[in-house]
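See the structures that follow.
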Structure I
């Protein structure tokens, strides 16, 4: 009888797990990070040791280095991106989108969604960096929060824990802001930023769904 109960329980658990997996596969989102290694990601040439995979999480801890997604799902134009993020006190990082691989330096192309709760930079988490800045994202260090980035056409929406903090429409025919930073939409990939040796930030459950224009 105990064997029969265990068998039934195992079958029910398998069916439940299948249901969850099946639902995840059909919600339109694609997983960008497998939780095991950096497959699908390409590190910049400077300080690649700043990025590690620990306990199913992407961790930046060290000097400047950008980690670019170069998996099969790229490139991205119109999309809904979601990630869970956890900062540590005084840390700074970022999530770039519509960018492209660079071996060194700060990414020139695309925009940056800021990751910063208590770093000295006044542009805080979910700022569209240097374009539409957020002073208080309403989150704390050492606690996971959900960051969403939604791009459709010329419209950019940045959300934290479901709350919209940036609602920005790029002007038509927007020109590059400088030789160093374009800060305009086109198409491209995502990049995660390791900002400096004193910044340790965690990322997990990165996923994206492509949208129609």
Structure II
């Protein structure tokens, strides 16, 4: 029996499938594919899978992963993506399957590709939006209300912006790296909503998670 990590993309309409429903989709796909994996014991046996870093509803991703155990040590892992994809809906595509290296606790940060635009056309020009975003990031503090286990808490997001690189294009687009994992997880919407409120207008955010990293900066694998 060996621990396996499956990497997949989630995009299109499937980005609106909740984490709980994604779990159900994957369990059904595993059942249909006839993969011989470890299952829970007891009266209601089912495939046991775990997700390292659940994705927020409405986010697309290029780097999602789920773990399970295959019972046959000689299982050809290179064939698993094709077997699962044949049983998955459009918008969820497995692209790699390997033996897991890191435990989920090793996750330190995540990178998001973000595009922002006003909900109402002509409300603000792209150049002005880019200028406002630059000024927003240069503020000495970016205080927001964050929900914690002990209730709502005021948090300064400025120290948690690990990296933010603007990308070229006709819209305001940038790559944003924030803390992620079990001990500290910063949802990019906290920062984007604070920016929207500072402008006094509604913004539409297209967000794709493009990388998950360890503290040393390597890819989570």
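A few comments on the model shown:
- Distance in nm of label points 7 Å out along Cα→Cβ at positions 49 and 193 - highest-scoring structure of I, II: II
- Each of structures I, II was scored by mean count of other Cβ atoms within 10 Å over residues 121-128; the highest score is held by I.
- Ranking I, II by distance in nm of label points 7 Å out along Cα→Cβ at positions 73 and 97, the structure that comes out highest: II
- Of the structures I, II, the one that -4000 was derived from, the read-out being helix-only ellipticity at 222 nm (-39500 (n - 2.57) for each DSSP H run of 4 or more, over all residues; to 500): I
- Comparison of I, II - label where mean projected area of the Cα convex hull in nm² is highest: II
- For relative contact order in percent (Cα under 8 Å, 6 or more apart) computed as 26, the structure of I, II it came from: II
- Which entry (I, II) yields the derived value 0.10 for FRET efficiency 1/(1 + (r/R0)^6) of positions 89 and 137 (r between Cβ atoms, R0 = 25 Å, to 0.05): II
- Among I, II, which structure scores highest (criterion: Rg/Rh (Cα atoms, Kirkwood Rh), for residues 33-80 alone): II
Bear in mind that the values in this text are calculations on the coordinates, not laboratory data. Given the structure is predicted, the values throughout are model-derived calculations rather than measurements. Cβ atoms are built from the backbone, for glycine too; each structure is taken alone.
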